[in-house]
Structure I
Amino acid sequence: MKPLLILDNHFRTKAELFRDETFDALAGLCDIRGGADAPMSRKDIEALLPDARFYVASKPELSAEDLRRAPNLRATIEVAGAFREGLDYDACFDRGIEVLSCSPGFRNAVAEMTVAMILGAGRGLVDEHEAFRSGTERWLDDRPETDFTLYHQSVGFIGYGQISKETHRLIRPFQPKVMAFDPFLKDAGPDVELTDLEQLVSQCRVVVVAAVPSEDTRGLLSAALIGKLQKAALVVVISRAWCADFDALVAAAGAGQIKFATDVFPDEPLAVDHPLRQMPNVILSPHRAAAVPGGRHLIGDMILQDVQAILEGLPSRQLKPADRQLVAGLVSAQAQLKSMPNT
């Protein structure tokens, strides 16, 4: 008898998460209940819990009492992109139930968008495209005051997790000098210099904010640090606006001190009268770094791999396991965000 897997994926669609062959392979391992592109009723979930081995949901909601009625449960997997309120994490840890997040599954699409922003801003593509509209494009101009090549460029990552590592992998052919700030790492590899924030912002022409939002990372790129950025440095905010002093970034961009590219905002959607909309030296994306056909299929691949690993008693995980010491800060940050869920 195959183990039972509850799949309450709404607001995400099944096709968004799984290639057909991936879903078929998962169905070969598990008896999947749900998987419709509509919310499962709470009554149906509760009826399935006693036999469920896996609970996959956009927002897993299980109390300690629910968990007591789920004696066979081995893992919960969220597919929104972050650990959120609604799950009794301590009860899961006490029971030995794995708590996994799909956040690593965004890395490919988000890294691709990060590289696009770096190249688009560095080579002035957006600025010159807009200049064509008014007949002010600058033919054959190096634009030395604003533009730069990515070759041999100094690139700094604030947070060197899945997105930053994949971005670094993609830009490695450009032979950049890479620095990173990440207090959770003691070693990031031979071609990454771990450093403090002040050194990173003062020495890097490109600064990528990719830290995970938590109580510890609120405003990590502060106004004081923004003031230490190089003239015409590019700041790319790709994780959450929570991790930077967003108003200070807007002010610096408005003053022409920096270039600024962002996929995320403190309040989403962005107000129609926000000054960012009229600034010439910014690249704005409406929180769609992973919003591309197939951009989230890595999540389904990871679910398949981890379900199989759990069933076979193997320790490796592709998804992100919750850390008992850190998860409360991550959940608290998500509860305070005014932005939309991960794309």
Structure II
Amino acid sequence: MLLFGAVTVRGQQTLCIGAVKQFAVDMTENNGNGTTGSTYTWQVMTGGFAGTIIPITTSGNHIEINWGTTPLGSYTLRVTEFNGCENFREMEISLRDEVELNELNDLLICPEGGSVTFNAGFGYDSYAWYDANGALLANTRLLTVQEPGSYTLEVTQNGCTATQTVEATPMDFPIFTVNTDAYNTIVVEHTGGNVEQLEYQLEDLNGNIIKSWQVGNIFYGVSQGIYIVRIRTWDATCFTYIMATTISIPNAITPNGDGYNDVWDLSRLQTLAPNAKIEIYDRYGKLFKVITSADQFKWDGKYMGRPLPSASYVYIIYLGDEKITGYLLIKNY
């Protein structure tokens, strides 16, 4: 008597293209080797079968079928028992397409306290999310993570299983630079990074909002002053900032005593940032001057009362924890 056993497929008759499954009959007899004295043969009766059938037991009552490149459709699987006479039994097998995961994409995550949510999409019978070590994280459609890394989703649908690994990649903000012009326009430019959609907000040094969040990287009609440009991703999950100033900072002085352009004048800082500090260095890193409000933020280009050689010098303007750097050319002729 032929009785189909439940091995791996547990009686399921719907499989995926390329599936590898085991089938068996008479598993309760002769220690799982089928009826004593019987041998078994298996055939896929329907045309188009392009797989392999591999016996697991000597009698052939237990086999493994690799459906290989057999196209989708319905197939009849027949097992025949030989024991003085022939006896056969059939099972209908339906091959369907594999499950496709079209809605799952890699995401960027803010490296400092951020989180992202992966969405596997609707329509699956079950979901399982795993971390890179294979630990089960959730059995839900959505997975929210707070750490960068690899995450694997396994879904089932009508007996078919599919997996896909996605990445939560740390956000890498671009390198930002700020340009200003004579019309008090601030332009925030950036290069590099892996973030494309950004928003910008302009604040003064006290945190007052001058220009609220906008997609454009240009602020028009900004009064002279020192500002903080806040920068965030479009979904407001990651933030950074850069300093900007619309104060006119002269890039050259000619302290030759002719009464014209003899002094580097940043006296506007007396009102805008009275606690600021400015340091002047040569290209080798030697400090020549520290300028504060006690100097009214002015400098005559001299060191210990003597004119410095004509050259370009580096200035660093310290504004609390932030700083602005640039070059000052001194021409003594």
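Odds and ends about this structure:
- Of the structures I, II, the one that 5, 20, 29, 22, 14, 9, 1 was derived from, the read-out being P(r) over Cα pairs in 5 Å bins from 0, in percent, for residues 268-315 alone: II
- Among I, II, structure where P(r) over Cα pairs in 20 Å bins from 0, in percent as derived comes to 29, 52, 18, 1: I
- Structure (I, II) behind the derived value 1.00 of FRET efficiency 1/(1 + (r/R0)^6) of positions 100 and 308 (r between Cβ atoms, R0 = 41 Å, to 0.05): I
- Value 0, calculated as helix-only ellipticity at 222 nm (-39500 (n - 2.57) for each DSSP H run of 4 or more, over all residues; to 500), assigned to which of I, II: II
- Among I, II, structure where distance in nm of label points 7 Å out along Cα→Cβ at positions 84 and 244 as derived comes to 9.6: II
- Label whose coordinates, when mean count of other Cβ atoms within 10 Å over residues 140-147 is calculated, return 14.2 (choices I, II): II
- Structure (I, II) behind the derived value 9 of relative contact order in percent (Cα under 8 Å, 6 or more apart): II
Read the figures in this text as sums done on the coordinates, not as results from a lab. Just so we're clear, the structure is a prediction, and the values are computed from it rather than from any experiment. Cβ atoms are built from the backbone, for glycine too; each structure is taken alone.
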